[in-house]
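Any read-out appearing in this document is the output of simple, stated calculations on the displayed coordinates, not a laboratory observation. Just so it is clear, the structure is predicted and the values come from calculations on it, not from any experiment. Cβ atoms are built from the backbone, for glycine too; each structure is taken alone.
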Structure P
Amino acid sequence: MKKTSLFVSAAFLLFSGMVNAHGPVRAKLTSTIEIDAPAAKVWEIIKNYDDMSWHPGIKSVKGDGSNKKGALRTLTLANGGTITEELKSYEDSKMAYKYKITEMSSTGTIKHAGQDETLPVLPVGNYAAELSVTDKGGKAEVEWVATYYRAYVNNNPPAELNEEAADKAVTDVLTKGLTALAKKVTPSATPAVHIDVKR
């Protein structure tokens, strides 16, 4: 009986350690908003890959003016950081495009577990997203879906680079963008963004 108890305790401790010290887990964050305007009107505002003037968190975008697969755009953020993204697919007929982050600037470094860790402007890794507009009975439903990992690839991440930090940062980017888009189309509206995060 004593051996069994010791075995169960050891197994529990091992399992607990694995849960608390797991590596990065892929997240899928889906944000949606309904805008009281035709889908085509909303798509017209966001369809150009190198134009994100509708997003308040982005100061400027440098691109080649192309909506072709492989096109690159570099976003200069309102806080001064930069993010470079590559267009993975573009379908004007479906009012949708996909892209992924290829490079980011950093905001500095922190000490963690005896090492210097870089703090990227967005605390995520392997970030990819899709932005789309769908007609819903004469109204536009805009969906922005992002998939990503936390920025810290090893176990026991610092607070600045863990799952919570990644979720918060991505939620902030998508929510502010969709809210501003809705206000641009219908200034008197009080838009609500729905967020769903899954791992």
Structure Q
Amino acid sequence: MFGRPTEIPAPEQALPGRAQGMQFDPLHKVLGTSMVEPFPGDCEQVIFGLGCFWGAERRFWTLPGVYTTAVGYAAGHTPNPTYQEVCSGMTGHNEVVLVVYRPAEIGFDELLKVFWEAHDPTQGMRQGNDQGTQYRSGIYYRSENQRETAEKSLQRYQQSLQQAGYSTITTEVLPAGAFYYAEDYHQQYLEKNPAGYCGLSGTGVSC
């Protein structure tokens, strides 16, 4: 846990990765939906990073209006990385959750509320005892509307956190690039392992 890089490597420093994607069962073990495209036409997508992706994914698959979720790696350099490579800090990737949702049933602002309240977005390259670049806070948007909504919610939540004595939000708000699916055993991990580790802990500050 300690001694991992706390800075994202430059592209030329990152591990080379591979051309082949991860092999996994595409059926969501809780929702019974597909975790891979094509998704229904009335769905939209967003990617969140808020610490260890095991507990993060569960926060979203329980929400009404969410069609499917999947865990994976994003916002880095290495193509098709493995979990071990991501944990080395030499891919630049973040542990993230892909959330596919129906806007007619759940608004993007409702997803953002869960995102902000489920973790501490002021901790930089860590969440609690989980330290490393793969635990950073991030919102990776798929549309300009998502970007605008995310940036406004960040500003509002920053005010609430400051009033509660917290420091500056370190969440990165970036366009969603490539999403690389994680290994099969990581998908819906806490459904497969009910007593498994979940390191998520919010600030207690309402969004």
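Observations on the model:
- Entry that produces 44 once percent of Cα pairs over 25 Å apart is calculated, selected from P, Q: P
- With distance in nm of label points 7 Å out along Cα→Cβ at positions 102 and 126 derived as 4.2, matching label from P, Q: Q
- helix-only ellipticity at 222 nm (-39500 (n - 2.57) for each DSSP H run of 4 or more, over all residues; to 500) derived as -8500 - corresponding label from P, Q: P
- Among candidates P, Q, the computation of distance in nm of label points 7 Å out along Cα→Cβ at positions 38 and 94 that gave 3.0 used structure Q.
- Structure responsible for 39, 26, 15, with Cα extents along the principal axes in Å, for residues 70-141 alone calculated and labels P, Q on offer: Q
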